[in-house]
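None of the figures in this text is laboratory data; all of them are computed from the coordinates on show. The model shown is predicted, which means the values in this text are computed figures rather than measured ones. Cβ atoms are built from the backbone, for glycine too; each structure is taken alone.
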Structure 1
Amino acid sequence: MLIWNYRQSRRWEANMLRTSMMLAAAGRERKKNYLLATEVDPNSRITVAKNLITFAGLTRNETAYVYDDFGAGHFSGDFSHVVGPVNLSATDDGGISVFWTLANDLGDLKTLQVAEKDSLWAYFIRSGADYKFAVREHNFDTFQQDIYTTTVAMVGNDYWFKVYRVESVGTYGTLYCEIYSDVTLTTLVDTLALTLTEKQDFRYLYYLNSYNDTNAAACSGTIGGCVVNQ
């Protein structure tokens, strides 16, 4: 259950202000307004504000997502996206939170996977005592991923993610995900990397998506701003 009190609200507002100042100083100007995105949420698990997405009790047996349509082939070369703060307030064993996805099709991520649709993800999953952040590439009927694992509980902590593709590294490019524990992106927790197996352009950017594989495990939390370069 997500508990949102005055102190948490003030902390989130302060973090968002620092994030905005940091991103502006770095010259990143395309901060997304979530109120302009499209929300699919038949079970009312998601609450959307301009710079915040809140999800409460989002399970693995339902379809729910928030996305923008950038047009066919928009993400066609190098890109850099900064997401944060991401804060998990509660998660069951097996709970999944997918807080960044690029794809060319609409649907929850299990549906896209079964349909063998290409996509790139950044997500959280709890597995027993292990807490994991990961990046994943789906290329037709195969996938690969890189995972950061810790037994330190991630619940209640803020994280920021810089996800970027460099097409000049490797035959088809390399996808990186830098994980930070501070708003200035200076305290690096880990860097994930995938040597991509295909050259793929993408149309849709998901800010939150579910993984509907009929598992009742739930996850709750918040996703702060998303700044898009390209």
Structure 2
Amino acid sequence: MSTHPPAEWLRRLVMLGVPPAIAILELWHVYPSGPDLYHALSHQPALWKMLHIIQLPLFGLAAYAVYLLTADLGGGAAKVSRLGLGVFVIFYTALDAIIGIGVGTLIRAGQQLPPEQQEGVARAIYQLAIDPVAGGTFPSLLPMLGTLGWLAGGLGAAYALYKEGSPRPPLIFLALSSLILIAGHPRPFGPLAFGCLFVATLWLELAGRGAAVRRGRARDVREQG
């Protein structure tokens, strides 16, 4: 249960501003078809690094946006959601820092070396990309745990809200956001996943405002009667 809710403007900024910001950002995020990141990204290491620097706080804020949906709810589903979001923030941002910022930095440094030494940097980045713990794809540990955390966070929140009587269509979009991210966050999946999250948060926000207006009108009618 949230004992200190955020200011209304801050809550709306997070819920309605962060998801579309990530969806737009991911339009510039491509991922090479193979693990040879050095040569595939050699023409854009600065863009690769900058994208992942921006993503670090945005991923945390996206998790906070989902948390805000159930901040005043109890029950097992809400607790599972919060636990999953915590796992997502820890492991997905770690992955983002290693494969994004770390690899971008190594590529820029490698480009300053003689060609024969650059191949050593390329091999090191290759080994990092396929590493079973820190590699950028399944079944590496960091992306697996981070993605499972997002899945639990979104599906848990959707079920908790469903039990509270929230309209079903936005909950479907919330669930889709969780499922689509299994495929990764580079385009097209990242824009789709966080676009679905934006639809869900906007819909739920509008539905909540509509319910509040209806409750206010009903109270006015009772007072006038």
>> When volume of the Cα convex hull per residue in Å³, for residues 102-157 alone is computed for each of 1, 2, which one produces 66?
In response: 2
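Percent of Cα pairs over 34 Å apart was computed and gave 24; which structure, 1, 2, did it come from?
Matching structure: 2.
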>> Comparing relative contact order in percent (Cα under 8 Å, 6 or more apart) across 1, 2, which structure shows the greatest value?
In response: 1
>> Matching task: -24500 is the computed value of helix-only ellipticity at 222 nm (-39500 (n - 2.57) for each DSSP H run of 4 or more, over all residues; to 500). Pick the structure from 1, 2.
In response: 2
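Can you rank 1, 2 by distance in nm of label points 7 Å out along Cα→Cβ at positions 166 and 198 and just name the one with the largest value? Before the final figure, lay out the partial values.
Working: 1: 2.5; 2: 1.9.
Going through 1, 2 one by one, distance in nm of label points 7 Å out along Cα→Cβ at positions 166 and 198 peaks for structure 1.
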